[in-house]
1. Kindly point out which one of 1, 2 the value -11000 was derived from, the read-out being helix-only ellipticity at 222 nm (-39500 (n - 2.57) for each DSSP H run of 4 or more, over all residues; to 500).
2. Here mean count of other Cβ atoms within 10 Å over residues 97-104 has been calculated and equals 27.2, so which of 1, 2 was it run on?
3. Check the numbers for Cα Rg over 2.2 N^0.38 Å across 1, 2 and tell me which is largest.
4. Relative contact order in percent (Cα under 8 Å, 6 or more apart) computed as 15: which structure among 1, 2?
5. From 1, 2, which structure was FRET efficiency 1/(1 + (r/R0)^6) of positions 113 and 225 (r between Cβ atoms, R0 = 35 Å, to 0.05) = 0.55 calculated on?
6. For mean projected area of the Cα convex hull in nm², for residues 57-136 alone, find whichever of 1, 2 sits highest and give me its label.
7. A value of 0.95 was computed for FRET efficiency 1/(1 + (r/R0)^6) of positions 153 and 265 (r between Cβ atoms, R0 = 30 Å, to 0.05); which of 1, 2 is the source structure?
8. The value 1.00 for FRET efficiency 1/(1 + (r/R0)^6) of positions 25 and 257 (r between Cβ atoms, R0 = 41 Å, to 0.05) was derived from one model only; which of 1, 2 is it?
Structure 1
């Protein structure tokens, strides 16, 4: 896929990737989780580029050059949506189907809510919707992450204190998926930016905006996912007017990034249906 630097609405340069334009193919935009690089989903996106024109981009700031000192308070879900629109406009894509993965599922929902004419079908995969624990019980992973990131977002000093106690995650050589998941925790600069972004994202009320999203949607999650709950996807799907829920009995949180798995086959089948 071709790498492109796209100027955003506020002048930031967004790193985007495009498989190329084939008038015979529909276009799909893949929304990566916060702090993830393109390489994390490269196996799936390479396969996806067979039947589709594929677009993706990397969320700004979080894992940018650690020597830079960006304004982390400017990071909001709305900023990520604006970057998405900038990428699509730069590539002259007036309308696209969307695959949103993990936190990318939430950004996909928000984008469809704010710019309904720019998007067709939505595939929301292993979504992290940061629902309040009073509404949906959290996984142990979510509870631990929430506690860590709330503390890390307080200041760079707090982040440094936490980072010094983190045990580096062992990643099998060549596993770009697990390496991508570990990236935001690999440097204190990344971790602090990731934490501030998380606090902003946690304020979103996806159960409130979901009923106002009228796009056809597939909500899919793996039953072996230890990072997000099946229940959170059920609650979101229940609020979407034109949606279906699928549970993959064998998928974990990262299966959609791999080349050929049942969960990404289901996504491709959904996006291959005739437009409704």
Structure 2
């Protein structure tokens, strides 16, 4: 699940610019349309069979905390609300990506609320929750690539437009590993067609060896591998993780690409199909 550091509502932002109703309704309409198109794509590709009626999806502030999606029951059926607070410091397209990520949690992975994510961490560990997040990132990126025509640069440009909303003031190892895993997974996706490879790295070996270990989840199986990145490479990624505001997009994007090239994940061979 994605967590926002922002605590001010969209209404605060819109009232400042004096066009609250016009922008508010335009954003809601665009986001609802994006959710419907994403849902239709998931159904068409047989990633899931469920759907939400548009009248059961709300785009409205419901909390000032770092809470983006809330699912509740009303008149015997589910309703989902998306909190637009993070629009205070991000672009509309970035907000759409976050909403689609959360919607994938709900519709496909059956992780509707924050307490459900907490239970997963308690029952299966933080690494499993990181894989769930990386999978959601993957499918949103696949949708954007195949349906919306995104390339790698456009994806990271959109991500960069809101990345400061989710930045940490200090490095939490598991969140940093999830960040690196998303980068490797997304860049592998944009470099190759017809791949399903989720990467979850462990940075622990870097303290004693000059590489990181990675768990690779494919459609067919899971395997473990070694990626030839160094402690210095990790420090470069630490800089954009902790201080993205210190970089323009070109600098941010270059560090992501340099790290990916050093890891060599874009060039990994595809799985050999057995007869």
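Here, each number is a calculation from the coordinates, and none is a lab measurement. These numbers come from a predicted model, not from an experiment. Cβ atoms are built from the backbone, for glycine too; each structure is taken alone.
1. Computing helix-only ellipticity at 222 nm (-39500 (n - 2.57) for each DSSP H run of 4 or more, over all residues; to 500) on every structure in 1, 2 gives -11000 only for 1.
2. The structure behind it is 1.
3. 2
4. Of the structures listed, the value fits 2.
5. 2
6. Largest calculated value belongs to 1.
7. The value was obtained from structure 2.
8. Values: 1: 1.00; 2: 0.60.
This figure was derived from 1.
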